[in-house]
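The data blocks that follow each hold one structure.
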Structure I
Amino acid sequence: MGVKWVCYIAVLLSLCLAQSAWAATFLLPTDGSQVAGRLQRHQVQKGETFALLAKRYDVGLLSLIAANRGVDPFLPDDGEVLTIPTRFILPTAKRDGIVINLAELRLYYFDPDGQHVHVFPVGIGRIGRETPQMITSISSRIEGPTWTPPQSIRMAYEEQGIELPEKVPAGPDNPLGEYALRLRYGAGQYLIHGTNKEFGIGLRVSSGCIRMEPGDIEWLFKQVQRGTRVQIVNQPVKIAVEPDQSVFVESHEPLTAKNGMKQTFDWPLELQVWLDSYQQASARVNAVIQIQTGMPTLVYDGSYTHRSK
């Protein structure tokens, strides 16, 4: 193989690696828009599953399933073209530090440069051990964390015949992974951390902490500092009224409450106010909210005027 081809392949590899490393990074809109990111498509190859593709594209498993309703997540047909949900309406929250939207199982990190947002799938607290909504900050950064299981968790494991040690040292057996960010909330028992498991990202599986892919938490750990702002919200429905007056709505399945029922929630105030003037769009909005694809969906293109007062 000639030097020219060696250089050509090296360039291709570097571009692929760069794309992979920045696959979760998007420019923030500068024109007043609330929609960021871009949709991607993937043609299924033999043997691929949703779990594999969610990991490859760094999106949540449930998000991938919601964006491709009707497709078997375990045995998608070869050649099936899937939608990768990497376009989104930004949550209604201050664009500063970390914002986690529980309903979409997604973490946003707003770069201090004010130009980029980095988006990652997360695992959150399971039913009965819900991750609370909060506005707080990072109290400490821990590399190689140890895990001291709370008594409640130890008792829950004992009921399953599993005895947990009082303290799990740093290493491959530690469920917190290699990095952890402690939050100033509830005596500091809530963490954003990695994992030593091959599942759980994009699902409700933790005891209340925020769980991230090992590579994602390693990257985030190096960006944030003690005192970095953290806001956790629960917004199943988001709206974006764009500069050209088009309107997008994004709907996610509401979280399940302790009683097994879906949590009730109020539509965003901005959506309620907008529908008061554009009632022609109410059927479309209701359909989007019911289908819950988890992706921005156009509900108004500016083709009719608002209701006269």
Structure II
Amino acid sequence: MLINALSATMKLTIEETGYRGHATQLSREAHASGYDVVAVLGGDGTINEVVNGLLDPVDGKGGDQGTAADRPALLTIPGGSANVFARALGLPNSSVEAVGEILEAIRDGRRRTVGLGQAVWGDQSRYFTFCSGLGYDAEVIRAVEGMRGTGRKATPARYVNTALHHYLSTDKRRPAMTVEGPDVPRTGGIFMAVVSNTSPWTYVGPRPVSPTPWASFETGLDLLGLQRLGLPAMLHLMPQIIGDRETLPTGRHLVQLHDEKEFTLSAERPVAFQLDGDYLGEVEQITYRSIPAALQVLV
């Protein structure tokens, strides 16, 4: 039904992904072939792959010199468990309802230009649409991905239950991290870092989670760093970041950055790392950069 609705307004070439990284390859080929729009039906991980193919159409090594106008526009249809990027754009979480709004955008010629984030570690580079994380949240994503490998679905309830179980059952003494940048003074003692390109950071069912409520696609990157992971600190923080909030969380052990062009996080030893909800292993140092006006989206 969704394909029929879109095919009534544009000529479609349909491809199905078959393995991890396949969406990046397909979007890279679409860019090279001169397509005007690349449409994605999937979750945030698939969207992230497509975005990386659109921005690195040659070799995937961050060498693209084009602008948003030179790339195919992105059309996103939510089809995952959280759909953070699509919902941050204002689309409904229902794929059917989202297609209705997308058809209106196509009819009216509505396009929005959004900024992205870029993470650089070692000899690797990858763009992200809404968030990255180092430490506890990436550990939770790693645990859920392990469950998905056994056939269990990544539902919001599973994420919440896994987060609680992981918090209660693991050692809180994680490697300390330090943040610094061209315009960011050196600050240490960080045990969990959330880097955001927009807000919210994620959703718990219908409820948004916004640790960096001032983040947006039109500004640089934001960061919330936690220097305490004990129960009192977490009980103080959680009510401040759940729901539609416009005020920054408060606390003596928070490190906060807003609208930054670049900063680097370094750890004493490797820490878990995620990008747009996709676990990517462990890193000791990673540089984050804001890429303004990087991509056009139909919305």
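None of the figures in this text is laboratory data; all of them are computed from the coordinates on show. Keep in mind it's a predicted model, so treat the numbers as computed, not measured. Cβ atoms are built from the backbone, for glycine too; each structure is taken alone.
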>> Comparing I, II, where is relative contact order in percent (Cα under 8 Å, 6 or more apart) highest?
In response: II
> Once distance in nm of label points 7 Å out along Cα→Cβ at positions 194 and 258 is calculated for every structure in I, II, which label goes with the largest value?
Replying inline: I
>> Quick check for you: by distance in nm of label points 7 Å out along Cα→Cβ at positions 82 and 250, which of I, II is greatest?
In response: II
> Hey, distance in nm of label points 7 Å out along Cα→Cβ at positions 130 and 202 derived from one of I, II reads 2.4; which structure?
Replying inline: I
> Thinking of I, II, which structure, once Cα Rg over 2.2 N^0.38 Å is computed, gives back 1.09?
Replying inline: I
>> Of the structures labelled I, II, one was used to calculate helix-only ellipticity at 222 nm (-39500 (n - 2.57) for each DSSP H run of 4 or more, over all residues; to 500), giving -7000. Name it.
In response: I
